[in-house]
Structure P
Amino acid sequence: MHMDGNKIPQATAKRLPLYYRHLNNLHQQGKQRISSKELSEAVKVDSATIRKDFSYFGELGRKGYGYDIQHLIQFFRKALDQDEVSKVALVGVGNLGTALLHYNFIKNNNTKVELAFDTKKNLIGTEIGDVPIYASDRLKEVLKEKDIRVVILTVPAQVAQDVTDELVEAGVEGILNFTPSRLTVPDTVRVHHIDLSVELQSLIYFLKKG
């Protein structure tokens with residue numbers, strides 16, 4: 001009973017984590033069965049939609065019996081695991097960039113740093129932590145070719161905005177910004193700033209206040 005990820009409509013795929021979370025809670029409370037009506041009331045999705053969603057996974061329920069919670073959980077876990085891996089690129093292989101490449105995010109199976117970019121000749125064409133390093137002047141070409149939409153930015157502050165402009169042109173939608181620069185991006189791009197010194201100061205401030 002294998003499941004082809006492509007066959008599941010996106011709307012259904014988006015609801016799976018919702019079902020999964022709720023069913024998991026019920027399972028932990030020792031409940032073994034649930035009807036589509038009960039599930040519908042709990043997750044605020046109408047029962048016809050739920051039945052249609054579940055139908056993509058083959059025969060999961062029996063008339064008058066409802067759904068076996070443990071069985072559903074196993075199915076959804078498989079489905080959610082098959083969720084495509086989010087491919088990420090890292091730009092700027094300095095001290096912090098190198099550390100992040102060694103760390104790679106593979107511990108969470110759905111995120112992987114696929115490749116990195118740098119201007120340093122001695123790095124280009126090598127690998128760090130299994131991640132190949134490309135020349136920065138190929139940034140737009142490679143990101144488009146590999147269809148990468150999320151980038152970790154660890155470049156020197158003075159080039160951060162220029163690099164960001166290139167990322168935007170390459171179709172990047174999300175930037176994790178480790179530089180102290182405040183980046184200007186269009187509304188279609190989301191930036192998360194990670195400023196370690198600010199986080200540390202704020203931690204110390206709250207400790208002192210406490």
Structure Q
Amino acid sequence: MRLYYLRGACSLADHIVLEWTGAAYEAIQVQREKLRDPAFLAINPLGAVPALQADDGWVLTQNAAILNYLADSYPQARLGGDGTARGRAEVNRWLALCNADIHPWFKPIFVPGRFIEDKSAHEELKRNARVQLRNLFQKADAQLEGKLWLTGERSIADPYLFILLRWARALHVDPDGVDLGGFANLDRFFDNMLADAGVQKALREEGLA
């Protein structure tokens with residue numbers, strides 16, 4: 001099994017989950033400028049990471065799909081909930097918050113030109129995105145009250161929240177960055193993730209440790 005990843009991108013969540021499952025895999029770094037090369041487009045026609053390639057050549061793309069596939073393929077890792085339909089739904093509720101709500105609000109900050117050509121409007125766009133990100137992170141912080149993990153047990157949602165927090169913390173050093181002040185539960189969660197052996201290995205492999 002091969003995971004195609006971009007260093008520090010959302011594919012880091014899949015990298016961490018592969019470590020948590022104990023699966024045998026090969027992590028293959030794709031350089032950003034190679035995402036549109038024919039060789040990679042043959043793997044993922046969207047020119048994006050992550051992409052997970054099985055030993056028989058089958059390729060799965062889209063983060064939420066890959067994470068759920070890994071949870072189902074390695075049930076002994078208990079990353080898909082407590083075995084009940086409600087437990088699985090809770091995992092997917094918080095995975096969806098990360099994947100469908102928080103993640104997209106980083107795009108106006110990273111690549112505002114994709115949304116508005118007028119450069120004079122870029123700062124307002126970024127400012128609005130930072131407000132939305134703080135509101136969403138506040139919901140995650142509240143969910144973590146009294147918990148080590150988003151759903152109470154370690155799941156595929158936790159690495160996704162971790163990588164989003166990495167991005168937000170990197171932006172936080174900018175005076176106009178994402179405001180994470182007062183989120184003690186998120187701080188504790190982030191430190192707990194950093195102390196995890198699987199997280200540490202994935203970070204080392206991507207040159208992020």
Inset, instruction - Identify which of structures P, Q gives the largest calculated value of relative contact order in percent (Cα under 8 Å, 6 or more apart). - result: Q
Inset, instruction - Match the computed value 17.8 of Kirkwood radius over Cα pairs in Å to one of the structures P, Q, and report its label. - result: Q
Legend entry - Winner on distance in nm of label points 7 Å out along Cα→Cβ at positions 14 and 182 once structures P, Q are ranked, highest first: Q
Legend entry - Structure (P, Q) behind the derived value 16.5 of mean count of other Cβ atoms within 10 Å over residues 86-93: Q
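Every number in this text was worked out from the coordinates using simple rules, so none of it is lab data. What you see is a predicted model; the values in this text were computed from it and never measured. Cβ atoms are built from the backbone, for glycine too; each structure is taken alone.
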